[in-house]
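These notes open a run of structures that come right after.
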Structure 1
Amino acid sequence: MSGNAAARAPVYLNALGLCCALGPRAEVVAARLFRDAPEPGVQPSTAFLGRRLMVGEVPGELPTLDEYPLPLRGRNNALLRLALDDLGAALPAALEGVAPERVAIVLGSSTSGIGETERAFRQRDLHGGLPADFHYAMQEMGMPARFLAHVLGLPQAAQSVISTACSSSAKALATAARLVQGGRADLVIAGGADSLCGFTLAGFSALEAVSEERCNPFSANRRGINIGEGAALFLVSRRPGPVRLCGWGESADAHHMSAPDPAGRGARLAIEAALHGAGLDGKAIDYVNLHGTATAQNDAMEAPVSAALYGAQVPMSSTKPLTGHALGAAGAIEAGLCWLMLARNPDAWLLPQLWDGHPDPALPPLRFVAPGERATRPLRHVASHSFAFGGSNAALVLGAA
């Protein structure tokens, strides 16, 4: 288990760049979230496995990246470029006066450029050769950080990509906070990106974990996940900003290659470490973004742990019916939704739980947010959970500055 000491210098999330199934920019995402009837971004598609699946695809055209060296192209990096552009003027302002060697780039991803490899192999099988616009380095796990360093002209920046499945980008934010608090960096560009591809859809389908309908977290009728994609980037520093990263916790229980520990011991350790670092009791949290994959095993583990740590009155939801499960990018995207709730939400909207409203009677009752619901008190602290294959667990606590 790892956590942080509350007495150390505060860490701020100064700005957010975001794209996901809800929209290509944070402003669009907020507009679709904060309303009486939020619009889900998860939609049916037959483009990936040749059969109808619900997926969370980023809408609209992505940047082409044709101006960059071939290994730096591909859908994953195009999503990162979209999120980078969404940071707007906040990025050059944050970089001003910061020595290049004092900047770090820490990202999470589970796919990197594997989608480009799939496409190239299909062409090889059909035509006998790899396409000219393919380079094997596209699929390297470190390529997302290398791409951002290239775009920003920061070859001296420390560059890292964490790949621990669905906890990857939440762990990237925790790593960024440690770099800032420890004096190793003055500015960290942190977050994650993952793109839709056949590899992940086929893999989760083989585990019988993919739902052909919109996912239904914590319902008695849940049937599995919807895969999504997207990217989220934060500017992390000691410079005061609208949102603090108040606490973070990580654990590795190694219970099983793909199934969580049914008792949730590792998940609980991560959440407790995040709450301890924030100096908060669970009941002081104003909202919890649950991992909420809508798989039988995850929900059965997460519900009892959440009930025990937060109680039955703290508002909670899984936002995966809205965005899909963006795997390695999920932690950063969901932290991004929480950031929007704290920083760009004057009417105090809560993030809703879109489901059929039939709770699993085997699970303890939780206080799920209804569409159109607003907070009954000012939003000060929110928590976000990320749990992954292999028992890699991460939790974050964000606070309004």
Structure 2
Amino acid sequence: MKRFTVLDSFRGICALCVVLHHFNITGSITEWSLFRNATYMVEFFFVLSGFVLTHAYSKREFDWNNMRSFAITRTFRLFPLHLFMLVVFIALEFIKLIAQSKGVDFNKPAFTGVNAPIEILPNLLLLQAWLPTTATLSFNYPSWSISIEYYLYAIFAIIMFSLRKFSKTIVLAFLIVSIVSFLGLIYPIAHNVKVEVLNGLSCFFGGAVTYFIYKKLQPIKINSTLFSLFEIVMLLLCYFSVTMQYELKSVITSLIFCITIYVFSFEAGIVSSLLGKAFFEFFGKISFSIYMTHAAVIFIAISATMACEKFFGKDLTYSVTTKSESTTRYMDFGSSTFNNAFALIILAVVVIVSYLTYRIIEVRSISAGKRFSKKESDLHILKTKPDSKV
């Protein structure tokens, strides 16, 4: 099966952008417009997931056996690292509790607000971004998108299973879900449906439809020069759509991401040849770990800096209250050189930690999922196989 290496590289680049978005250092690269608006990169993840998943499963016979295998492999893909990081964040809350008893103050007290104990169970079940009464950005806050994605997999599987005998209607079903969700973003009427859910549905199934377009609209002849031009134009469109402010930004940016993924899926231009190199492929490989671990690394970095403030008696951090009344902790080491150096050091630490979690948790859990799925599949075949003695 074809592997879209260039699209994987994009996933890694977007994950790094999200890291820099969540790390606020005065007068550093973290304040570049691209990184300040990197929340929109999550929509790229949704579109890409829909595209890749449809590529992997659209031609399979989606019977009960394959549906069971799908559920097992997807669960083993997401849950182990998610649960590990949830435990890490609960442990960090206990450390905050101890630090508070020693007179060290944080933006908010331990186990309060979005990190209250009542939020643990929804996080445990990856429901925090779906339930209207739960805090979407609780504990390991980037995991809200994993919450959305996991149950998008379930919706995808249900549609594939229900319409398996009517394959031509599957793309129509995906298109309807995507369009209705986009309309829900443009004309919000269902107050109990979170915006994050609509974003996920519209982008994920938009990506699925993009894959069917990719299969239908294949160029007769690949012209590398022409595709190089297309790729550069799409990168510029992505940059301006993400960084500029305008109405319906989320919807328009998502549609541009769909077109971008279509263009780069052919891997035919000069940008694709660059992104196909091992350097970028590496970041694509560990992108899920980058996304899931970076918030903890950033929290520890900020906490260590605050401890240094106490020790050296010098202000290195300050808090800013946003329009939404949330508090953001900024860091400032006195010069842009030091600030940029610190940002790059933390980025490097995130990459190192992510590589370790990728090797220790991701690779093993994916392999375990495949083994367990195969075992369940073999058992199903044995149960349904006619008795040879009859």
**OP:** Determine which structure produced the value 37, 27, 21 for semi-axes √(5λ) of the Cα gyration tensor in Å, calculated from the coordinates; the candidates are 1, 2.
**Re:** 2
Original post:
Of the structures labelled 1, 2, which one yields 59 when percent of Cα pairs over 22 Å apart, for residues 67-290 alone is computed from its coordinates?
Top reply: 1
Original post:
If you work out FRET efficiency 1/(1 + (r/R0)^6) of positions 115 and 347 (r between Cβ atoms, R0 = 41 Å, to 0.05) for 1, 2, which one comes out largest?
Top reply: 2
**OP:** For the read-out FRET efficiency 1/(1 + (r/R0)^6) of positions 43 and 227 (r between Cβ atoms, R0 = 25 Å, to 0.05), a value of 1.00 was computed from one structure; give its label from 1, 2.
**Re:** 1
Subject >> Top of 1, 2 by FRET efficiency 1/(1 + (r/R0)^6) of positions 59 and 195 (r between Cβ atoms, R0 = 25 Å, to 0.05), largest first >> reply: 1
Subject >> Entry that produces 28.1 once mean count of other Cβ atoms within 10 Å over residues 163-170 is calculated, selected from 1, 2 >> reply: 1
Subject >> Entry that produces 30 once relative contact order in percent (Cα under 8 Å, 6 or more apart) is calculated, selected from 1, 2 >> reply: 2
**OP:** Identify the structure, out of 1, 2, from whose coordinates helix-only ellipticity at 222 nm (-39500 (n - 2.57) for each DSSP H run of 4 or more, over all residues; to 500) was calculated to give -22500.
**Re:** 2
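Bear in mind that the values in this text are calculations on the coordinates, not laboratory data. Keep in mind it's a predicted model, so treat the numbers as computed, not measured. Cβ atoms are built from the backbone, for glycine too; each structure is taken alone.
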